[in-house]
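So, here's a batch of structures to check.
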Structure 1
Amino acid sequence: MGSEDRPDVAAMRAYADELRDTFNRLQDEGSELHARAKAVQVTETSRDGLVTVTVGARGDLVRLDLDPRIYRRPDARHLADTIAETTRRAAARAQERITEIFEPVIPPEQFRAHLDGDLETVLAMLADQMEGNR
C-alpha cells in the first residue's frame, strides 16, 4: 500500500480539499457575509416592558430606551440589573444571527467556539477534522 492509499493520508487530503473549498467560498462570499454581519442589530425588551435595548453585531449597546414608568419604583439596583440582563439577551441573539450568517462557510459549533474565545474547543474540532472525524 503506497503512502497515498493510507487512510490517514486520504483523510488529510480530503480535509485539505475541504479547507481549500471553504477558503474559496470565503473569498467569494466573504465581503457580503461580513457586510451582513456588521449590519446586525438586535432589539430586546425587558420582561417588565420598561427597558428596551438595541445592540450591534458585537453586542455593543447602540440604543437604550427607558419607559417613564421606571420612576414609579425608584430602585436603581433593579433597574441596573434589568438593563444588564436585557442587554445580555440581546447580545446573545446578535451572536446567534452572526452565526447563522456565516453558517454556509463555517460550521456553527466551530464559529460559536471562536466567538466565545474557546481556543481549546476550536483546536479539538480542528484536530478531529484532520483525523477524519466530524
Structure 2
Amino acid sequence: MDQRTDPPQHVHPAVTNPLAAGLRGRCPRCGEGHLFSGFLTVRPRCEVCGLDLAFIDSGDGPAFFVMSFSGFVVVAAALITEIVYQPPFWLHAVLWLPLILITTLAPLRPSKGLMIALQYRHKAEEGRFGPGDAS
C-alpha cells in the first residue's frame, strides 16, 4: 500500500471572505494585512498574521480579464461615436486614451487581489504528474 501523504500547503484556513479581501487588496487569510507593497507588487508576507505569500502566482489572468472588458467597452464606445457623430481622428485620441487608461488601470489591482484570494481559498497550485501519468 502506498501511504503517501502530502504536507498541507496552508496550515491555517481562510477566515475571511475572499471577494471582500481580494477587492480591498487585503491578506486572503486574515483580511487585515495589506497584500500589495506597490501598485501590483505582492508583499513577501502578511504583516498581521504572517502568512507567507510566496505561493502566489496570479499569472496573466487579471490582465486578460481587464483587457477583455476594457477592449469591449472602448471599441464599442468608439464605434458608436464614429457612426453617430463622425468626429475627426484627433478627437478620437482625446476621447479614448483616458477611457483606456481608466478601464485598464483602475480594475487591475482589485482583480489581481481577487484572483490571489480565490487562489488561496481554493488551494490552487501548480499541476503535477502522478505516477503513471507521464506522457
Structure 3
Amino acid sequence: MEITYRGVVYPAQTDAMGHMTVQYYVAAFDQAFWHLIHSLGYNADWRFERKEGWADVRYEIDYRAELKVGDLFKVASMVKKVGNASIVTHHQMFSANDELCAEIQMTSVYFDLEQRTSKAIPNAIKEAAMSRIQLPSDL
C-alpha cells in the first residue's frame, strides 16, 4: 500500500457526536483515489482534453475508530482488481498513531464524460494497475 493522502480534522468536519462526519471520510478516500490513479498514469486534464474520467459505482466502508478535531490522519491505498472498464481499490485511513480508523473498498468505472457510458481503461493505466494488484493476504 502507498500513502495517497494526508489530512487533519477541522472543527467544521465534525458532527454532533464530536468526531469526523461521514462526508469527510468519503472526501478523504475520494482524494486518495485520485492520487492513486494519477500514480497509475491517469492525467486529470483528460477530463477536458479527452472527455474521459472516473465514476464511482460502489463503496463499502468500515469504520474502526473515531477521528476528532485536530487529529492528523493518512490514507494508504492499493489496487485489488482491474477489469476492462473498472477498477477496485482499497483504502485504509490511519491516525497519526497508526491506528486503523476506517477503510473502504471502491469500485470505479472509467467513463466517457460526454456519452455518459463506461469505456475501456487505457492500456497503460490498466497495465500499471495490474502490476500493483495486492490481495487481502498482502495487507
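Each reported figure results from applying straightforward, stated rules to the coordinates on display, with no laboratory input. No experiment lies behind these values; they were computed from the predicted model shown. Cβ atoms are built from the backbone, for glycine too; each structure is taken alone.
If distance in nm of label points 7 Å out along Cα→Cβ at positions 81 and 97 is computed to be 3.6, which of 1, 2, 3 is the source? Write out the running numbers ahead of the final one.
Values: 1: 2.8; 2: 1.2; 3: 3.6.
Only structure 3 yields this read-out.
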| field | Structure with the greatest value (metric distance in nm of label points 7 Å out along Cα→Cβ at positions 33 and 105, set 1, 2, 3) | value | 2
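Match the computed value -20500 of helix-only ellipticity at 222 nm (-39500 (n - 2.57) for each DSSP H run of 4 or more, over all residues; to 500) to one of the structures 1, 2, 3, and report its label. Please report the intermediate quantities before stating the final value.
Numbers: 1: -20500; 2: -17000; 3: -6500.
Working through the options, I get structure 1.
Using distance in nm of label points 7 Å out along Cα→Cβ at positions 73 and 113 as the calculated read-out, with 4.2 as its value, let me know the right label among 1, 2, 3.
Details: 1: 4.2; 2: 1.7; 3: 2.8.
Answer by label: 1.
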